[in-house]
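Just so it is clear, none of the values below were taken in a lab; they were calculated from the coordinates. These numbers were taken from a predicted model, which means no experiment stands behind them. Cβ atoms are built from the backbone, for glycine too; each structure is taken alone.
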Structure I
Amino acid sequence: MSAGRVADLSPATRSGPADRPDGSGAWPADPVERAAAAAAAGLRRPVPPGTPAALAALVSGDRDPRVRAAALGALARLPGPPADPWLRAAADPDAPVRRRAADLAPVFATRGLTVAPGLLVLLGDEDAAVAEAAAWALGELGPEALAAGAVERLAEAAGSSGDPLVREAAVAALGALGDPGGLDAVLAACADKPAIRRRAVLALAAFDGPAVDAALRTALADKDWQTRQAAEDLLG
């Protein structure tokens, strides 16, 4: 995902520190201190009036990606956070902010925000860490991910991503979702790198049938002892 997708979020258009919601003055000028202050704002109870809006302004307007990511995390700790900050963070020009959005997506989903479509975009992110986090998050969403067509996209990532961590996360997500449409991709992953084979064997616990039994029996002779152990545990 390139910065050009969200031109209004370019650093040149971002603002500096604004006022804190608790009336204690402006956010710190130093970005590290500002990020710490933003994180702390999400922990205050009762929540001071204006906190969601102030944190949302940091997500959308701060120049420093560390502050934007910290503010999003603080919003995730609030009851009923607004939806727009997550959507903006998922389209942020800086990969660490997009990854933070993916990591926090299941939390925002519990607050009523529909995040699966945004995660499917992040699953194809040019930054592998973002794509890995998006795959994990999709596996946590359950019915929302299934309804959004995540199984097909995860199966594609499991088989064709150039990054092994993305493939592993996609296989794990397919196991977590347990939809029959993901079985072929999980079976194919049983022949991938050792870490992915281990993950694939564990994911087979969500499925059944002759092909699953055969894959588990094959895994009993795997060169990787952890893969063999996982197969033994599943076969009992």
Structure II
Amino acid sequence: MLAATRILALAVCAVMLIGCNRVTEVKLLGTWRAEDDQTVEEMACRKDHSFTSWTSWKNELTTPSVGIGAGDWQLQGHELVVHFTKYVPVDTWANEDKQIRFTIVKIRNDALLMKNFDGSKVLTYKRLLPDYVLTLIQRPPSDADFVGTWQIHYNTHDYEERFGADHSAVTSFRLEGRAEEAATALWRIDGHDLIMDVKTDSNGPVEHRTIRWEVTGIQPQRIAIKDGPVPYILERLK
């Protein structure tokens, strides 16, 4: 009887271990981050199977320092198969058609061990953000939706966006718990787009730079936007 009990206990433990290590699509959902002394690697696997990867170099906070790829993903056994269809070579989107397979070594809770694209090393990713899914907006956004202070994780960095009732906008880097002003702009709504005409950045006055984000979903505390093909989430601070 004792032997049978031990066998049953071992069998239960084995089933539990297999279940914990089994890779499923749900476990992969969200934004993940891996970093070393030189670079930051982030990737987002979404419920609609869209995919984004970002690579940035530490101590460089400007957008051109970030390599971005976008496409779609699927899970095949222990492989994350990504089909890249867009990338940013300099500062605009370009088309590409490239498939890369990443071998998943282990995934548990908010930790993901995965080999890099050529299998030469294993990267440890931590889940950074959940996969927020907002209902598609059924009406044009209004000024009242945006007035206030928001945070956004954008191109591997944390930012604070402040939209004033007077249509002034201030973008700040969030570094070690404090906000440092990075740019000022005038903002407006055009159809379903949020437009910011940048006036100054860290280098001084700016001429002819416009940021256009498509607004795809609105909740009282979150707004979903798209920059090109890539979704981001604004979360209200106040």
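Overview of values
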read-out	value
helix-only ellipticity at 222 nm (-39500 (n - 2.57) for each DSSP H run of 4 or more, over all residues; to 500) derived as -3500 - corresponding label from I, II	II
With FRET efficiency 1/(1 + (r/R0)^6) of positions 91 and 219 (r between Cβ atoms, R0 = 30 Å, to 0.05) derived as 0.45, matching label from I, II	II
Origin of the derived value 2.2 (distance in nm of label points 7 Å out along Cα→Cβ at positions 51 and 227; candidates I, II)	II
Per volume of the Cα convex hull per residue in Å³, the highest-valued of structures I, II	II
